[in-house]
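Multiple structures are listed underneath, in structure tokens.
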Structure P
Amino acid sequence: MSNAKVPRGFHEFQFRYLIVWCLAITADWLQGPYVYELYASYGWSKVDIAKLFVAGFGSSMLTGTFIGSVADAWGRKSCAILYCILYALACVTKHFNLYWILMLGRLLGGAATSLLFSTFECWMVGEHKRCGFPDELLRYMFGLMFFVQYLAAIGAGLLAQFAASSLPLTHLGASTWYGGPTTPFDVSLAFLLIAIPTISFLWQENYGDPGEGGCDGVVQIASSFKAGCQSLSSDWRVPLLGLVVAAFESSMYVFVFNWTPALDSASIAPPHGLIFSGFMMACMCGSSLFSLLDASVQPIKVLWPVCLAAAIALACVATSLWTGASEEWVFGGFLAFEACVGAYFPCVSTVKSQIVPEETRAGVYNVYRVPLNLCVVLLLLADLELQTSFTVCTCCSSSQRSRLR
């Protein structure tokens, strides 16, 4: 991107958004490698762990039906701060080996992730449009946003590995523990506490509908939710894109639950943080490839080959598990799938920014997460074998190809 084409104030806008996004997403990535490992270390069975994951996705599904409307109506900056508070509380619960407290943590975390994957992006798009920056810079911004995300994720994986191995898991008393796989959650808590004042100082508030900023709270939410539903019915592309999001991303979240047991080895404990960093490096490569595409290439045309490649990668994983191939083959398939995920997110985000109306953006984005989380909950409750899970993931990734053609 040539500096001659960059409008005044764009670099400041980049800094204000990306520094906050980096803190917020790093806090999330720090937890990823050790969620399953922590529950397993506490002695919970795979079925019990699956129920905890279901609680998180179910919470995200239920809150997703209205929390985006809250963000549109009450302000996206305020909801970004709320994300930090909810996720910080979720981190604290990880120190207690009591199932109901761990369940509470998953419920808080599910609500927080609904905010993370809608509110922050909506603030960026809304601020971009408010400042009058050209649309071609929005595509560039999405590519940069996800590049920073995956770069932060690589660092988060390494930091989580270091933190988890710095202290052994130690019983403090009663049901309280510290060290081991709880430590990455403490580091995540620190990032969230730093993010709160950073958001307060760097961001200004924006809303889904500029005319609703001072209305009564309940009226705001009801109006925003109604407008979001109208957006789904007024343009056939909006719900169709939601089906694509649900199909692809449900396979991704089932992968999140299953990659740890899929790579477990009887001979050596896998370095979860390093493996996670490897996944994120693959994601960053995919994101970079999307950024290098010529601006004349329509993002909607890129989605189809990305989804096809992801389906092939998951098919290779499923085949390796069915045939009893070594963990190296499974890991290779995972890396290929993560590269597709890296290309998918900036691509689909650009498409969403073009199709979804600005005034109902956060509400529609969270409605998209309802069928997504429903798919994930049903798949986890089915308690499928690893081979079957990845076979189903392959079908999910490939099912939207006909919709994209």
Structure Q
Amino acid sequence: MESDLLILIVVGVLSALYLFMILFFLIFWLKQKRFQPSTKTAKEVSVTIVVPVRNEEKGIKECIESLFNQTYPKYLYEVIVVDDYSTDDTRKIMREMDIPALRLFDLQQYLGNRGEKKPNKKEAISIGIKNAQGDLIITTDGDCLRSENWLHTMVDYFVNNNYKLITAPVVIKPAFTPLQILQQADVMTLMGITAATITAGKPTMCSGANLMYAKETFLELEGFKGNHDVPSGDDIFLMQKVHEKYADGIGFVKHFDAAVFTLPEKGLFKFLGQRIRWVSKSVGYANWWVKLQLLFAYLFNVLVIAAVAYSITKFIYTQEKFALLPGAIALGSKLFADLIFCIPVFHFFKKIWLALLLPFIEVLHIFYISFIGIISLSGRYRWRGRKVS
């Protein structure tokens, strides 16, 4: 009986801590006001959009067309695409696009054959920035689309707030299958946490699919120096560097016009590979707050599974209703905490109906997070046709 009480106390304390963590996110999500872009940018600023690509033949044309279909003055921006050893028709499609402000660079000309079998996103971005003519840099992915007001909104926010680095929403669409719905809800929640932690002055994450910073800042901080041994993380590690040098220099654009849209991963294995790639960045985190937050979030998901399994097993053998308490407290706390955070976040993304599916999404989320934490220990995954370890 003493052991049962101890288990109940441990579950109760950890559940309370999880609830406080989510309340922290909620408070700072709500604290940040929606950005209201001006009708005209305060001053003219030149921009270079850097797009590192590998095997993006299916979406690269639409991506580039959306980049040049912007309300921002055409003479103020250019697009640099850096190809990372694509084995499909990505380069061919790019060369056939007759757009003066579109510049294509081939990574193989810089790295030779030595870069063929390893991820080179940091090198691709660095080469793009080295050749950039703009004062501001925006990185995005070759499978992303955006509204015509995207660039104006990003520049307006950056210029009017004197930030060193800003990030903005990434949205998964469309979403019809259970796996697609899980991805959409998961990424929206991550965007909410991104905005909340940045507003709190404790930036945890950002996405290189929608990231802006001054070229001068990138060069001042020596780019990705010190993080080249980690295959991914071009976004997070740069954000960490900026935060260390400029504590108040990071912002999140809370406006839907600043969002970029990307397709969900097709198939379970591609989805898991993407998530393992995301988790692999954590080995390079220098901030103890970020590490502690990620570790606790993972362990709490494992705790929920363990508590529910313990309660069900205990109830089957004893038929005592008290046995169900640990599982009910852990699962109930997670459902309640996530619901009160997700409702305003989903509302911002115009997907409030997803809150009705949250119990279903939560079950999938708990198991996939726990599973990803285990298989990511190997550090191996496949991405864009490459084996990464």
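Structure values in brief
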| read-out | value |
| --- | --- |
| helix-only ellipticity at 222 nm (-39500 (n - 2.57) for each DSSP H run of 4 or more, over all residues; to 500) from the coordinates reads -27000; which among P, Q | P |
| Parent structure of the calculated result 5, 22, 35, 26, 10, 2, 0, given that P(r) over Cα pairs in 10 Å bins from 0, in percent is the read-out and P, Q the choices | P |
| Highest-scoring label, criterion being mean projected area of the Cα convex hull in nm², for residues 272-367 alone, among P, Q | Q |
| Entry that produces 28 once relative contact order in percent (Cα under 8 Å, 6 or more apart) is calculated, selected from P, Q | P |
| At a computed 5.4 (distance in nm of label points 7 Å out along Cα→Cβ at positions 40 and 112), which of P, Q | Q |
| Identity of the structure behind 24.4 (criterion: mean count of other Cβ atoms within 10 Å over residues 48-55, calculated), options P, Q | Q |
| For distance in nm of label points 7 Å out along Cα→Cβ at positions 16 and 296 computed as 3.5, the structure of P, Q it came from | P |
| At a computed 12.8 (mean count of other Cβ atoms within 10 Å over residues 96-103), which of P, Q | Q |
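A short reminder: the numbers here are calculations on the coordinates, not readings from a lab. None of these values were measured; they are calculated from a predicted model. Cβ atoms are built from the backbone, for glycine too; each structure is taken alone.
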